[in-house]
Structure 1
Amino acid sequence: MSNRYSSALALFLLSGACLSVLDASGKWVVSSSGLLLLLWFRFSGQVLMALTMGLSKEGLALFHTHRPGLQLLRSVLLIVTSLLFFAGVQYLPLAEASAIAFTGPLWVVLLSWKLLQEPVNAVDRWATYLGFAGILFIVRPGTDVFHPAALLLLGMAIANALYQLLTRRLVSDSALTTFFYSGLVGFVITTGLLFVLPIPTELPLIVWPVLVLVGLLGGLGHVLLIRAFYQAPASSLSPFVYLQMIWATSLGWLIFDQLPDGLTFVGMGIIALSGSIIVVYRRYAKAHGTNAGAAQADPTAVRPEG
């Protein structure tokens, strides 16, 4: 293992840890702060980090985009994904919420196949079916375990998939430019809403540093991710993205005393397996010059809510 790849992997894993702590912090604080204030801090941190890293690396070129309309639409989807995730995670254990959110790449395959009419190979199709079976182990509709908030997380996963599909259309813009605009649009919209919608006026003192932490972790997590991708191909880091479910399970247990039951663990494992199958087959197809199909989910795309 080269030093460059080792460094990229360390940055990638640290990014996942930051975003998992962000998810846990958001779950802990949202009942006090409300969704709007939480999202404002989340996007403020992203804008701050994007400007800090982007201006030093790209200068004023950071602000240049070839497709402003697409950047705007993608950024709105980021707001939707963040809103749905934090709305749903209030009522669901962190591990279950994260596992459902990680089905985004599976929805990318399905939407590419059904919506965009892109060819999808048999491996991707069956891996996607397997992943959706994993969801049923977690959600268990029709039983006492089912909670309606799971539908918010499923909606988030679909919005995340659309977000990823639009990201594939923005290859003409740099990663830092896209990172900046997705944060900027969220910051502008949430700032505007702060003037027209009610927010809590008296918050416990501990809430404020946690909100600041949410902003810093959101920005830092994505900056670390971008730096990791500068040092190693995304495909080489992909198999490790599902370690975030381990972080989520651990944090859910330590902070909220919530530990998934046996069937939920099975569902989480199935989702991780299905996503890994897509990643491994994609790398195999690329290495052997075969056509893996146009509709390829990018499991390295960290859930944008975090």
Structure 2
Amino acid sequence: MFYMDGKLQYPVRVETPNPVFARALQQAIGGVEGEIRVCLQYLFQGWGCRGPVKYRDMLLNTGTEEIGHIEMLATAVALNLEKAPLSFQEEVAANPIAGSVLNGMNLRHVLSAGLAATPEDCNGVPFNASHVYASGNVAGDMMANATAESTGRALAARLRGMTDDPGMKDMLGFLIARDTMHQQQWLAVIEELGGYEKQLPIPNTVEDTAEHRRFAYAFFGHDISGMVPTGRWTEGPSLDGRGTFEARRSEPLGEVPHLAPGKPEAGAQREQATQTTPVAANDPVGRTGGATA
């Protein structure tokens, strides 16, 4: 059950309304880095969380906080739209600056929402919940959450750099601080669970016999020149303490794939349904396929 008291989590004020900045703020609401995404991500992770109840409680508390962040940003959008031009004829014709503003706006703010925020990104693309990750694996979810907060913090910092409005800078400074805390708390869960050594690989319930260990800590280089980029990931002990990194030039381990002839009833051409012979004697890899003339 959720409750509300009608007050914002942090003050939102706009000294100089800017409808173009209102459009930019939409990315923090409905963009892939935005608050709708993390709100739903944390809530769905919490609702499906199995194991220690404290992790469920933490996720639900943080997801609820993100609802408040959506409210703050929606309020900021509305305040930035309070002096938005509404008419090409009356305002734009008399004021060329207003015309450029109108051209830079998200016109749905006027046409669909009556000078209010919408659940979409800065280009007017509706939020897509396919970006919500809730795997049921607490370690995997915590890593996904830390990544989400990282991109969200980068977005908030960019938005703060786009505006000179003191109120907007102040609000975004608060959101940047909350992103800092949320990054820390998700990584703190990994540490509390025993750190990366115990949690990696994810899921750590997969038995060693289920994976081909000789490939588990090898970095494959696919550059045709044979160059393999080396670093911490190519030498020394793995982060889970269960192996040693190495660098390998990637080589094909399988054969050339061969599929059965196409079935006419599946929509194939007659030529596809004909059993074939080698294309040419000089075929460098001995492939077969293609109908003979």
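The table for this structure:
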quantity: Ranking 1, 2 by distance in nm of label points 7 Å out along Cα→Cβ at positions 172 and 236, the structure that comes out highest; calculated: 2
quantity: Test item: relative contact order in percent (Cα under 8 Å, 6 or more apart) calculated as 16, pick one of 1, 2; calculated: 2
quantity: Value -24500, calculated as helix-only ellipticity at 222 nm (-39500 (n - 2.57) for each DSSP H run of 4 or more, over all residues; to 500), assigned to which of 1, 2; calculated: 1
quantity: Test item: FRET efficiency 1/(1 + (r/R0)^6) of positions 44 and 252 (r between Cβ atoms, R0 = 41 Å, to 0.05) calculated as 0.55, pick one of 1, 2; calculated: 2
quantity: Structure from which 76, 57, 41 was derived, Cα extents along the principal axes in Å, options 1, 2; calculated: 2
quantity: Among 1, 2, which structure scores highest (criterion: distance in nm of label points 7 Å out along Cα→Cβ at positions 132 and 196); calculated: 1
quantity: For distance in nm of label points 7 Å out along Cα→Cβ at positions 140 and 268 computed as 3.5, the structure of 1, 2 it came from; calculated: 2
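Laboratory data are not the source of any read-out in this text; all were calculated from the coordinates shown. A quick note: this is a predicted structure, and the numbers were derived from the prediction, not measured. Cβ atoms are built from the backbone, for glycine too; each structure is taken alone.
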